[in-house]
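Structures are listed in the sections that come next.
Derivation of every value follows stated rules applied to the coordinates shown; laboratory data play no part. Bear in mind the structure is a predicted one, so any value in this text is a computation, not a measurement. Cβ atoms are built from the backbone, for glycine too; each structure is taken alone.
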Structure 1
Amino acid sequence: MKVAIVHEWLDTYAGSERVLEQMLAVWPEADLYALCDFLPDRERAFLGGKMPRTTFIQRLPFARKRFRMYLGLMPLAIESLDLSGYDLVVSSSHAVAKGAITAPGTLHLSYVHSPMRYAWDLQAQYLRESRLDRGLKGAYARWLLHRLRLWDHASAARPDAILANSRYIAERIRKVWRREAEVLHPPVDTDAFTPVAEKQDFYLIASRMVPYKRVDLAAAAFRRMPGRKLVIVGDGPQMPAVRAAAGDAPNITFRGHVAKAELVALMQNARACLHIAEEDFGIAMVEAQACGTPMLAFGRGGSRDIVRTPEDSDTPTGLLFDEQSPEALIDTVERFEAMRAFSPAACRANAERFSAAAFRQGLRDAVARHLRHG
């Protein structure tokens, strides 16, 4: 079987590249395509020596540093790929990759990280943060996003099957594309973590300090719980607001950026890890569970797929709360401490559902199923 893998762009080794890495592990003989490839040499090992075939975006002026400014040309670029002659095309898409054009006899399976948020539900926020919400530039940006939405919806009909990385993303796909998607959770390197049974007396939140992460709510909640310790790891533009929410509370400790080994040790030893953001999935939650640590998380987004609660499992691995507020978090911490029903072994077993091996097998099964019924 002749296989092609279509990735959006290569400029860093991050979340979607970890998915690509596992796709290449399943089909090491596949041809690789991307809009552009500016991946540093030090981060190329996961490609196994493959050099992707790129599009005209690669050769445009200033593309190395600013290829995203060519967003309006990306639908044309992805459609320019010649994918004739392949039996299977697998695309990894958070923007335009799912719009690749394939031959009638080709099975196109698209793994979707998310529909283009900046073109759909986050358009107003994107324009505001980019300072494109007024004037002639703003008018052009709105027109461009309108055109992108039309293309995005039309091109969503091209894949023969769509895999979503969580139920949350499957719901968004149903909303914006009117397509059904199967759920295949992204791969997490659970082997890099080991559980610790004996926990210490502190709670942990590790995050980039940006507004949607709502770390300030955790600080505000623990400021009102002086008998409970909170360790905050991370940095970013929202840090002044987080420190203001914490005040001078002696039970809250700021650690800033820490090395990976130190972060893993903190996750292993924490009484519970906190997650207050609404995420598409949330790999950090799985990593905490792989350390044998319960999660207290906001109950929207990927947390619903990751955390097993007492309401839906005999072996719960955490609690979910319904409101992003200090009061909701305080109530959840009190419920958590009253229950004492969370086993490190159960947390670890739960994390294994999201291992790289589970992802690879799920991908193979999906392809076999659709080839069989295609």
Structure 2
Amino acid sequence: MPFLVPCPTACHKIIDYTVLCEVSVIWNNRVKENIHPKLQGTVSIPPTGELALYANGNDITKIAGGLSWKNSIYELSTTMSFSVAKSDAAYLKDLMYTPQVGDVVQYVTNAEIFRGVIIKVDDGDKDSNKYSVVDMGWYLNKTSQTYQFKNITAADAIRELCADLSINIVMLPELTANINQIYFDKTISAILTDILDKCGGDYNYDFVPEGLRIYEIGELYAYPEFFIASNIAQAYAPDYRGGVSHSISIEEMKNSIKITSEKDSVYTELMVQQNRELIDKYGFLQKIVKIDPEKENAETIAKQELNDNAREAETFSFEIIEKYDSYTRAGEVMTVDDVRYVIESTDHSIVDGWHFDKLELRKII
């Protein structure tokens, strides 16, 4: 499409600058910013051994209810919700802190396990206010930026992203993949995802109160436990799972990946990678991926696509009870009946003092 701009004279003609020059971008005007000074500057609350919920440093544990939170490897942000009772009594209003939009919320058990910001208050109910809370990941999903990386390692590219936003890095593998890429008007989370995709392997990233974690799937394990009775030793929660759902399908499988390119109307087949065992078992199911070979590596893309698509789609979900100070997270690995699964999503809730958790799992091949 022609790049059309008004002529900078009184004639106001439209000039097609595509015939005059190439469009250039100035990249050095990016301003460093702390993505959320208040959230990142909040001091950790020492645990007391009891479940506690704070808003702007005020203990709201006794007036809060309906506490739940969830996370997923497909969404960077962990989200939390809870409600706080209203009161008409004037003397109670002075004693009760009413959380507001923008307040920092901290959830503490045997350690501070969640820190987030209230982004929505539903105060229409006459008896209670309902709150929606997100952690730092939400801001990376909402904030866009422009970057140009030239022959830099993936790890250094991620360090540069985080330094620009004053984000502390808690975990970061040695990611040596070469990044030579322009990102224009992309969210920070989308840039992070693309960088990790170029590294091959299977990586996850999330936030803990201390900062950003990036790790390879399989590096972190979950072992949720609970007490069946006070006089019995702790039990492994998945051994007592309920609400089990399980299925296996090949409807979305691709066991052959063909990498192609196209330039000046010339179509080139660069390479093919296959899982011969799955082809012999299930038949030939191919996906064609077109790349720019000057910016992307055909072998890396083929391996990643085959790793993502050459498998039976297995859905496995169930609910467990955990100890109140246990926090199973998406991205961690769990063993069920001697089979290793990655946790794709969790959905936690505290009901009458019991910690319930609904899990969705994917078998590790």
**Request:** For distance in nm of label points 7 Å out along Cα→Cβ at positions 50 and 154, the calculated result is 3.0, so let me know which of 1, 2 that is.
**Result:** 1
**Request:** Name the one structure among 1, 2 that volume of the Cα convex hull per residue in Å³, for residues 218-281 alone of 108 was derived from.
**Result:** 1
**Fill in**
From the coordinates of one of 1, 2, helix-only ellipticity at 222 nm (-39500 (n - 2.57) for each DSSP H run of 4 or more, over all residues; to 500) came out at -4000; that one is structure 2
**Message:** Taking mean projected area of the Cα convex hull in nm² as the criterion, which structure among 1, 2 has the greatest value?
**Reply:** 2
**Asked** Given that Rg/Rh (Cα atoms, Kirkwood Rh), for residues 130-193 alone, derived from a single structure, equals 1.18, which label among 1, 2 identifies that structure?
**Response** 1
**Value 0.50, calculated as FRET efficiency 1/(1 + (r/R0)^6) of positions 58 and 266 (r between Cβ atoms, R0 = 41 Å, to 0.05), assigned to which of 1, 2** = 1
